[in-house]
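What follows is calculated from the coordinates using simple rules that are stated; it is not laboratory data. As the structure is a computational prediction, the values presented were derived from the model and not from experiment. Cβ atoms are built from the backbone, for glycine too; each structure is taken alone.
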Structure I
């Protein structure tokens with residue numbers, strides 16, 4: 001049996017009253033908001049883009065758009081408590097990417113963050129930094145999480161520079177799944193954003 005079956009069987013918290021659970025967080029250049037089913041077509045496009053996947057240390061997905069949207073719709077309807085996903089929008093409401101925090105550890109008060117600006121027209125213009133800063137400020141301001149961390153490929157200097165601007169600092173170099181990463185973190189008590 002698959003995971004979605006168990007979530008439904010156990011009546012895992014469903015976002016049936018989605019209006020009550022929508023988050024909208026304003027940044028300077030971007031807004032981040034709770035993901036919507038309407039986001040999934042662009043998500044599929046980005047998850048099949050070889051360049052975006054290479055920067056994210058993944059491989060392009062090979063399932064059909066229909067299967068992807070069905071699977072992700074279930075994930076939106078039945079979210080897990082250890083992950084929160086957001087869409088990144090311009091101030092005009094254009095969906096340009098995604099961000100999230102996941103592997104939420106309530107005992108150690110930490111989580112991993114991730115961000116992707118999928119629309120390449122918005123690269124190198126400050127949108128990624130702004131979205132990540134907005135997410136970090138939200139997490140430190142409205143949750144009990146005290147430490148955020150991320151893994152970025154050693155070769156992705158643009159991402160590393162962006163993360164440094166937000167306040168993340170290098171912890172160490174690590175190798176996982178045959179690739180070289182830099183582990184970076186930011187702590188609530190050092191956050192000056």
Structure II
């Protein structure tokens with residue numbers, strides 16, 4: 001395993017160029033693995049106009065079997081991607097690769113995995129909900145003053161949780177048992 005190819009950088013205002021950067025990542029993926037790419041989705045903060053973000057493209061790639069790395073990882077590595085870790089999220093196997101230019105986190109999943117569905121619900125919600133987009137921008141501003149990537153994620157976690165709660169409650173496509181935080185404490 002290796003580490004990130006490019007340091008993420010500081011949080012900045014939304015850049016319309018991120019859409020084209022994602023398109024470039026999509027072209028590289030399609031050229032390197034072709035029909036093995038069942039879907040390629042731009043997710044995360046760079047996919048939401050009006051949302052501040054670290055200048056890193058987050059993409060979810062769905063392949064037939066994420067654990068069959070021999071079918072796709074060598075081609076992705078030949079194209080410049082680097083596998084940085086394997087894990088399981090929400091019960092689903094997951095692989096993360098990075099790409100240097102444009103700076104990209106590539107999350108690889110099998111069909112039906114839960115996390116990429118959550119990513120889409122979250123980003124779709126933020127695209128249409130200005131109040132939560134501003135809450136998230138404010139949380140990112142506070143978090144970006146923290147120390148390191150883990151601390152950045154920790155400092156914005158409560159706001160992310162609250163946004164997920166509202167988004168899932170409003171989304172009839174997903175069963176959801178609400179668990180809002182007790183803000184009275």
Among I, II, structure where helix-only ellipticity at 222 nm (-39500 (n - 2.57) for each DSSP H run of 4 or more, over all residues; to 500) as derived comes to -9500
I
At a computed 13.1 (mean count of other Cβ atoms within 10 Å over residues 119-126), which of I, II:
I
If you work out mean count of other Cβ atoms within 10 Å over residues 31-38 for I, II, which one comes out largest?
I
Can you spot which of I, II the value 3.3 was calculated from, given it is distance in nm of label points 7 Å out along Cα→Cβ at positions 71 and 103?
II
